[in-house]
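Enquirer: Before anything else, here is the set of structures, which you'll find just below.
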Structure P
């Protein structure tokens, strides 16, 4: 049963990633929900038990089950199917989830910058940022998350001092300048 459950999770996850790809939605972008259609109630029961793994794998908040995905594409979903399995993701992303996705992308870039700057994994840092009002709002709204994930003691809006490791990025259509400084 374990190997059958593992194959089922892999199948649903693969179809979910394919649907995200078709919709042009990166995996780091959280989604509100995913809609799944499987052959039988036994498989649905297995997926219910393994729901946390699928939600994490696909970066979604909820998973819904339906008998048929027919017409979901007309309701604004992108569907990926194989045999009797189908997974659908919403083609549109709410502004709240877009902001969360941008925050996750900022964390990813900051972690990459930490490595590029040669910081140790446990080094505490100060993060500087510059961007438009939307960037400022996302950085403020997700400050605790960003600080926790990147070991930043502070997030400072503004230009860093000389000699601080700095990079500019275009994330989700927005320009942002990020800088990281190791605390001693």
Structure Q
């Protein structure tokens, strides 16, 4: 249920997590990270979503995004995940058939499954929750479990440098606090 005081700014805004099946580190390759980035960029360019923050980790990715217009979250997620899975499958078939075999499933609708079904999407209703989720995304690579970099903005496959250094590595991003006095995301 949507709270009565929900500002229209937060309608159809979500924190989404997609996780590789069995937590395998399938997304270690930059080539696969690029597939995810390109997929998000495509959805932005076609006017389906706005992307405010993301991070791609070795076995999952997070995104804070907002649906534009009359979009259905489950259909948008399905399109995104299907495209990513197809691109990864083609590469694995050609270059890493042994890895591909690890994702074989006995289902009538598919031969392989790379991600857990239905990415987890949590609605964002307030600026406080949005900031919390964006901070979480950006700090993910520096967690001791991962230790992928020294500071959030040093991790290339993230929107952190977009917020802290105004780096434009990702032209599809929309600044969450655009036009506002926004707090730095890293307190």
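Values quoted throughout were computed directly from the atomic coordinates according to the rules given, and no laboratory measurement underlies them. Because the structure is a prediction, the values reported are computed rather than measured. Cβ atoms are built from the backbone, for glycine too; each structure is taken alone.
Enquirer: Computing mean count of other Cβ atoms within 10 Å over residues 118-125 gives 16.5 for which of P, Q?
Expert: It traces back to Q.
Enquirer: When relative contact order in percent (Cα under 8 Å, 6 or more apart) is calculated for each of the structures P, Q, which structure yields the highest value?
Expert: Q
Enquirer: Okay, next question. For FRET efficiency 1/(1 + (r/R0)^6) of positions 110 and 174 (r between Cβ atoms, R0 = 25 Å, to 0.05), which of P, Q scores largest?
Expert: The maximum falls on structure P.
Enquirer: Continuing with this model, one more query. Assign the value -13500, calculated as helix-only ellipticity at 222 nm (-39500 (n - 2.57) for each DSSP H run of 4 or more, over all residues; to 500), to the correct structure from P, Q.
Expert: P
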